[in-house]
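Just so it is clear, none of the values below were taken in a lab; they were calculated from the coordinates. On a predicted model such as this, the values are computed, not experimentally measured, just so you know. Cβ atoms are built from the backbone, for glycine too; each structure is taken alone.
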Structure I
Amino acid sequence: MISEQLKELIRPAVLVQKIIWFVIVGSIIFYIGFVYLFLGDNKALTSSIGGYIEPLIYILAGACVLGSIFYYRYALSENQLRQFLNKDIDLELLAKNPKTKEIDQVKLKKLNSLSEGETKIYSLMFELQKITILTLILNELTIIFGSVLAFVNDDASKVIPFAIGSLVLSFWMFPKPWALINRVQKL
């Protein structure tokens, strides 16, 4: 069971993860709209780009998609979670104010009141933030490659598969900290 103290400490980290997710998904939607706004129904007004660049864009976008999927699954695997939970936690590091680099004594006191398991869960939220940021950046790179391809070919429809891939991955990777906490508690 999670204490109210831990819930209070986790709340900002959960909020940041969700804000990051909404910003990245918003940017993916922006890229789709941007491409259609500028290219509209103009299909293939120019000749296709060089024979080696278009396949390279597909390869790079595919690498981003695969990298995002594999990293997400790997980083949240039971083995990785167990390894993370076996690490020692530096409470003073967790209590540092990111701006001033000074230890927040009130936060340190709250962290000291948590059980060892709750402290590890609190620390895990920051690891989840890193995982969320990295995978969403890879998802956004996918739509960027699609946007480049659409603009170079002057064909808005080129962005569609990239957009679908980016959005599907991003919705699949929506931060679910409470589900992760439940998984960790069962380990």
Structure II
Amino acid sequence: MPSLKGLMFSQYAAEGLNKLLEEMQNKYKPKKGRRFNHGNITYEISRPHLKDNCIEFEISSKIPQDELGDANDMKAFFEGIKNILSQTKPTPVSIEMENIVWDSRRDTEKEREYVKLLYSYPLDDLFDNEEVKKQAEAGGSAKRTASTFTHQGGAVLSMVAEKVRSLGQENLEILINANKTVRAELAS
């Protein structure tokens, strides 16, 4: 059974990722669900979930099949992305190529290959105790929320939302840049 801390952090992590998704959909071309399109590649940001006292979420991007010749080219594209991302910090917990079959109208079948990245962050890494103390000493600038009884609790939950949003944005920018790099390499 998840702890109260885990449940609260999951709720605020979801707020952070929802804010990031909204920013990306406003900045780029929005798509259905939790997706957006940038540079003719569709990206998706999952909802977070709690696992083993860590917040986990996935970021994925469609492999641009229409630009690539065959399955070998798609595999080369994935391997290029995997090579770049395995050398970055933070490194995803897993980097997978996933095949998704869509049959939205039940009369056509569309296969899509995606690069799927899983990130995991321990709950205690999502806030800074020293910053909470500073805010408390400065008069508790953070507002109490309906979920907390203290300004410090509100500060922690605000930090969780912002930290997860920031980590998601950093990871998304790394993936966007990796897609640009691999695309340019395969085009030449």
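Brief remarks on what is shown
- Value -25000, calculated as helix-only ellipticity at 222 nm (-39500 (n - 2.57) for each DSSP H run of 4 or more, over all residues; to 500), assigned to which of I, II: I
- Origin of the derived value 2.9 (distance in nm of label points 7 Å out along Cα→Cβ at positions 130 and 162; candidates I, II): I
- Given 1.11 for Rg/Rh (Cα atoms, Kirkwood Rh), calculated: source structure among I, II: I
- FRET efficiency 1/(1 + (r/R0)^6) of positions 66 and 138 (r between Cβ atoms, R0 = 35 Å, to 0.05) - structure with the largest value, from I, II: I
- Here relative contact order in percent (Cα under 8 Å, 6 or more apart) was derived from just one of the structures I, II, and that gives 41; the source is I.
- Each of I, II could give distance in nm of label points 7 Å out along Cα→Cβ at positions 34 and 98, but the derived value 0.9 comes from II.
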